[in-house]
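What follows are several structures.
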Structure P
Amino acid sequence: MAAPISPRPLHPDTRLVQAGRADPRALGFVNPALVRGSTVLQPSCEARLESGKRRLDQALIYGLLGTPTHFALEDAVAEIEGGTRCQIVSSGLAACTIPLMAYLKSGDHCLMPDSVYGPTRHFCDAVLSGLRITTTYYPPTIDPAALTLLMRPTTRVVFLESPGSHTFEMQDVPALALAAHARGAKVLMDNTWGIHFFQPFAHGVDVSIQALTKYVGGHSDVLLGAITTAAADDWERVRTTAMAFGQYASPDDCWLALRGLRTLSVRLYHQMESGLRVARWLASRPEVETVLHPALPDAPGHAIWQRDYRGACSLFGVVFRPEITPLSMTAMIDALKLFGIGASWGGYESLALPTTGTIRRSVSAPLAGPAARFHIGLEDPADLIADLERAFTLLRRA
C-alpha cells in the first residue's frame with residue numbers, strides 16, 4: 001500500500017483561527033476558558049514533587065508559572081511565528097528586556113540598531129550600563145561586513161528591529177543574522193511590525209520579540225508581550241530568566257489576546273490597504289519630502305520588504321519638507337479630528353504623533369525636515385484623507 005499523502009500545510013490565516021485551541025470538533029466551547037488563580041492544589045505531596053520537576057514546562061504549579069490560558073496563547077504565538085516555544089510576559093518592553101538579561105552578563109557587549117524602540121534604548125543606557133554591559137548603536141542599514149567589524153570577542157547579542165521605530169529603516173535580517181552567528185552571537189529581533197507578515201526563524205533569528213499589545217490585542221486595551229525562540233534550549237534560558245524576574249502576564253489580557261488573534265489577519269490586511277492608500281496620498285502632497293513606508297516602491301528599504309515580507313502593517317512615517325516649520329506640523333496634528341494623539345499602534349483607531357528629534361548616535365543621516373508617525377486604523381480611508389487635507393492647510397513654510 002502506498003504511503004498516505006501528507007496534508008498540505010495550513011495557510012497562515014487558517015493557523016490564526018486554529019492555533020492554541022482544542023480539536024474544533026471536540027465537545028466544548030469555541031474559545032479556551034479564562035483561568036485565573038495563584039494557588040494550585042495538588043492531590044498529594046508526591047504529585048507536587050513530580051510537578052516541580054517539570055517546572056519549566058506547562059505544569060500547573062503556581063499561577064506565576066502560567067495557567068492554561070497562558071499556555072494556549074504561548075502555543076498559538078509559537079505556531080504563528082514558526083518557533084519552538086513562547087514565553088508570555090507583561091508588556092512589549094518586557095519582551096525586549098528579558099531576553100537581553102538572559103543572554104548578557106557583566107563584561108559582555110551588545111550591538112543595537114540606532115533605530116531601536118526608545119524604551120529599549122533607555123534600558124540599555126540606564127540598566128545594562130550599570131551592570132557593566134556595553135551597548136554599541138550601529139547604523140540600522142549596516143552591511144554584514146561592517147557589522148562584523150563592530151563585533152568584539154565579548155559580543156553576545158546582535159539585536160535587530162526591522163523596520164526601525166519612527167524612521168522605518170529595513171534591515172537585511174538573513175545577512176546580518178549570518179554574520180552574527182559566524183562570530184557566536186545570538187540574534188534577537190523585535191518583530192512587532194512584521195507580525196504575521198515576516199517569519200523570523202526562517203530568516204536566521206534566534207529569539208523573536210512581539211508586543212502583543214499592538215495588533216494581536218487589536219483594541220488598545222491590553223498590555224502584553226511574547227518571546228518566541230527557534231530552539232528549546234533558548235526557550236529554557238528565556239523562561240528561567242522571566243521566572244527569576246517574576247515576570248507575569250494577566251490571564252485576562254492573555255484571554256483577550258487569544259480572542260484578538262482570531263481576527264488578526266482580517267484587520268491587518270484591511271489596515272494595510274487603508275494605510276497604503278493614505279500613504280500614497282501623503283506622498284503626493286507638495287508639503288511632504290518622503291513617506292517612510294517600506295511597501296511603497298519609492299521608499300527606502302522597499303527591495304528588502306518585497307523580498308522578505310508577505311505584507312505590511314499600517315504604521316509608517318512622514319518626513320515633511322525642510323521649509324515646513326515644526327510648530328506648524330504639530331498644529332496640523334492638533335487639528336486632526338479622526339486621529340488620536342498617543343503612543344502605541346495596532347489598534348482599531350488611527351493615531352498621529354510627532355517624531356522630530358529622534359535620538360541617533362551612529363552616522364545615520366538626519367531627517368530632512370520635521371517628521372511624524374501615522375497609524376491607520378479601521379476608519380474609512382477617504383474620511384482620514386479628508387481629515388488630513390483639511391488639517392494640512394495649517395502647514396506653514398519657514
Structure Q
Amino acid sequence: MDPESNRPLEGIVIADLTHVLAGPFASMTLADLGARVIKIERPGLGDDTRAFPPFKAGKSAYFATINHSKESISLDLKSAPDRSVFEQIISRSDVILENYRPGVMERLGYGWEELHERHPRLIYGAVSGFGHSGPDALKPAYDMVVQARGGIMSITGERNREPVRVGASIGDLAAGMFLAQGILAALLHREKTGRGQKVDVAMLDSQLALLEHAISLTSVTGTPPRPSGARHPSITPFETFHAEDTLFVIAAGNDALFQRLCNVLDLPLADDARFATNPERCKNARLLKRLIEAVTIDKPASYWIEKLTREGIPTGPIQNVKEVLEDPQILARNMVVDVLDRDGKAAFVAAGNPIKMSELADPSDRPAAPLLDEDRAAILEWLDH
C-alpha cells in the first residue's frame with residue numbers, strides 16, 4: 001500500500017484561522033499527518049509571521065517552516081461576500097481552529113454555540129492565553145507571559161540569578177501540541193458518536209502540565225523549587241560536567257548506572273553512605289559534582305562520551321543548533337527536511353515530523369508555504385463541486 005495515500009488524517013479538512021505560533025504549530029502537525037489545512041488570513045497582511053525575520057528571497061523563514069503544506073485564502077470576516085465563502089468552507093470542513101481572544105468569534109457570529117448548532121459534526125479547536133473560562137480569560141498573552149506566570153521561568157536558569165525564559169517558545173509550542181492532541185481525540189470521539197465538540201486549550205494551562213517534578217516537590221514539601229541550572233532537582237548525577245575542553249552531560253538515573261559510572265571513573269563512591277542511594281546523592285549533589293569533575297577535567301569531553309557510552313551510561317555533548325542539524329542520528333531519523341519553493345527547489349530547512357508511523361510516508365521535503373491568498377482559485381473551484 002502506498003503510504004502517501006494512507007495518511008491517518010487523509011480526507012480531513014481543517015479551516016485554520018490561527019496565526020503566529022501555537023495554532024499554526026498545531027495545524028502543521030495535523031498537516032504532517034495528512035489533513036488538508038486551509039489557512040484563512042487577513043487580506044493584505046496575512047499571518048503576522050510573514051513579516052518575521054530571517055528572510056530569504058523576500059520570504060520569512062519563520063513563516064515558511066511553520067506553514068508549509070497548507071493552502072492560503074484571504075478573507076475579511078466582516079465582509080458579506082467573504083463571509084459567504086468562509087461559510088462554504090466551514091460547511092465542508094471537519095475542524096475549525098482559531099486563536100483569538102474569547103468573544104471575538106462570537107461577535108463575528110462564528111462562536112462554538114452558533115457553529116455547533118448549524119454544523120453538529122464540526123470540531124471547534126480554540127487556543128488562547130488563558131482559555132475560554134476563568135477570571136482572566138479576556139486578558140492578552142504571549143509566550144513570555146505564560147512562561148512567567150506558569151512557573152516555568154521560576155525554575156529555569158542558575159540559582160541566585162534572574163529568572164530566564166526557556167530558549168524555545170514552549171508557551172506556544174506546548175499549547176499547540178496539546179491542541180493537536182485534543183483535535184485527534186475529538187475526531188476519534190466523532191467516529192463513535194457522530195458529534196463534534198469544542199477543544200479549549202490555554203497556553204497557561206499547558207505550562208502547568210509541563211511542571212512534573214516541580215508540582216510534586218511543592219505539594220509534598222510546601223516549598224517551591226528554585227532554579228537548579230542544568231541539574232535535575234530529583235536525580236543525581238544528572239547534569240553538566242566539565243571536561244578538559246568543554247562541558248558535557250551525564251545522566252546516571254539509577255543506582256546501577258551510578259555504580260557503572262563509578263567503575264568507569266575509578267571512583268570508590270557507590271558504597272559511600274553519602275552517595276549509595278539517589279536521595280543521598282541529591283543531598284550531596286555539589287560534593288559529588290566536584291568529585292566527578294576532579295576526574296573528568298583531565299580528558300576531553302569526546303573521550304568521556306565515548307568511554308561512558310561504551311558502558312551503557314547515558315551521556316552526550318551539548319550541541320548548538322548547527323551541530324544538531326548535522327547530527328547523524330537526527331539525519332537518520334529524517335528530522336531535517338527541506339521546505340520547497342514555488343519551483344520545487346529547496347528553499348528553507350525545517351524540523352521533520354517526530355511522529356514516525358509504519359504506514360505514514362516520511363518524505364525528505366515539504367511543499368512550499370503558501371503565498372498570501374495563493375490558493376483562492378483552487379479553493380473556490382473545490383467549493384463549486
Structure R
Amino acid sequence: MKGNNSGNSRMLVAVICTGLLTFSATYSFLKIRYYNNFKEYMLLAEAENIVTKNFYYDSSDREKLVDSAVGGYISGLNDRYSRYQSIKQTEERNDTHAGLKVGIGITVSLMDDGYMEVIEVGDNSPASKAGIKVSDIIRKVDGNDVSETGYNESVDYIRNGEENSIVVITVDRNGTESDIEVKREKIEIITASYEMADDRIGHISITQFNDKTPEQTRKCFEECLEKGAEGIIFDVRNNGGGLVTAVEECLDPLIPEGDIAVAVYRDGEETVIVRSDAEETDVPMAVLVNENSASGAELFAACLRDFKGAELIGKTTFGKGIMQDTFSLSNGSSVVLTVAEYKTTRSECYHEKGLAPDIEAEPGTDEDTQLKAALECIKKKIN
C-alpha cells in the first residue's frame with residue numbers, strides 16, 4: 001500500500017508540474033502578445049496627445065478623428081471591399097438594405113434651359129401628398145435657382161436631407177410659379193420593374209438586391225404570366241449586387257429543390273447560402289448581363305444558368321465572387337469585412353474572372369441590341 005501511495009504521489013507531482021509549465025508558457029505567450037498589442041495601441045494615444053497639445057487648428061471633433069483612425073486601420077487590410085462605416089453611414093446602409101431611402105418620391109429629367117421637369121411622382125409619396133404633379137417644372141429648391149446651382153447638385157440636395165426635414169420646391173405649372181413645402185420621408189426603393197417586350201415575353205429589370213426585391217420580383221413575374229408571357233428575360237445589367245438573402249429569395253420559386261450555392265471560408269469550411277424548396281417554374285428564361293453586373297447579380301445569373309439552363313446574354317460580368325459580412329461596433333458604427341468566396345454547387349467561383357455570356361452582344365446606340373438578342377434566344381425556346 002505504501003508503495004502504491006508513493007507512486008500516486010509522484011504521478012500527482014508530475015501532473016502538477018506539467019500543469020504549472022503549461023500555465024507558465026501560456027501566461028508568457030499571452031503576456032508577450034498583450035504587451036506587443038499594448039505598445040501598438042499606445043502609439044495612437046501618443047499621437048493623440050501630440051495633436052491635442054500642438055495642433056494649430058481645432059481638433060475637438062473626436063468622432064471624426066476616431067472614424068478616421070478606425071477607417072485607416074481597416075484600409076490597411078488592402079481589400080477594396082472591406083471598409084469602416086461611421087454611425088451615419090451604417091444607418092444609411094441599413095436603410096438601403098431594408099429597401100428604403102429618404103426623399104420626396106419624384107423622378108426628374110434635365111431640361112435644355114437647366115431646370116428640372118417632373119416625369120414621375122410616386123403613389124402616396126411625400127411629393128404626391130404635397131401636390132407636385134407630372135410635367136411640373138422645378139425652378140428653385142429652398143430658394144436656390146436650379147439652373148445656377150446645377151442639376152446634379154439640386155437633385156442631391158433634395159435627396160440628401162434629413163428625414164422629416166422640409167424642402168421648399170418652387171414649381172412652374174402652366175406659367176404660374178408656386179412654392180410647395182414637401183417633407184422628406186423614408187420611401188420604398190423600387191428595385192424590380194417589368195414590361196412586356198412582346199406579346200409572349202416578359203422583361204424584368206432588377207437594379208439591386210435588398211429586402212424588398214424578392215417581393216417586387218415575384219410580383220413582376222406573376223404579372224408577366226398573367227399578361228400571357230411564355231418566356232422571361234431577367235435583366236441585371238448595371239446591377240452591383242446586394243444581399244445574398246435577397247438573391248436566395250428571388251431564386252427560390254424559379255429553380256429546383258436543393259443546395260444551390262455555398263460560401264467557402266478561409267479555413268475551408270463550406271456553408272450553404274442559397275437553398276431552394278420544391279417550388280419551381282418551367283418558364284424558359286434568359287439573363288441579360290454586362291461588365292457592371294457584379295456580386296449578387298452574378299450569383300443570380302450563375303444560379304439560373306447552372307440550374308435552369310438560362311442563357312447569359314451580353315458582356316462578361318464584373319467578377320466579384322467574394323462575400324462580405326457587417327460587424328457592429330459598440331457606438332453604432334460598423335466594419336464590413338470580406339469573409340468568404342462563393343459559388344454555385346455546380347461551377348467554380350468566378351471571382352476576378354467574371355461570367356462569360358453564352359451569347360455575346362454589344363450594347364447598341366439607337367436600340368437595345370442586347371435585349372433584341374435575348375428576345376431571339378427566348379423565341380427559339382417557346383416556338
Percent of Cα pairs over 13 Å apart, for residues 270-317 alone gets 61 when computed on, of labels P, Q, R, structure R
Going by percent of Cα pairs over 39 Å apart, which of structures P, Q, R comes out largest? R
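Bear in mind these aren't lab numbers, they're just calculated from the coordinates by the rules spelled out. This is a predicted model, so every value here is computed, not measured.
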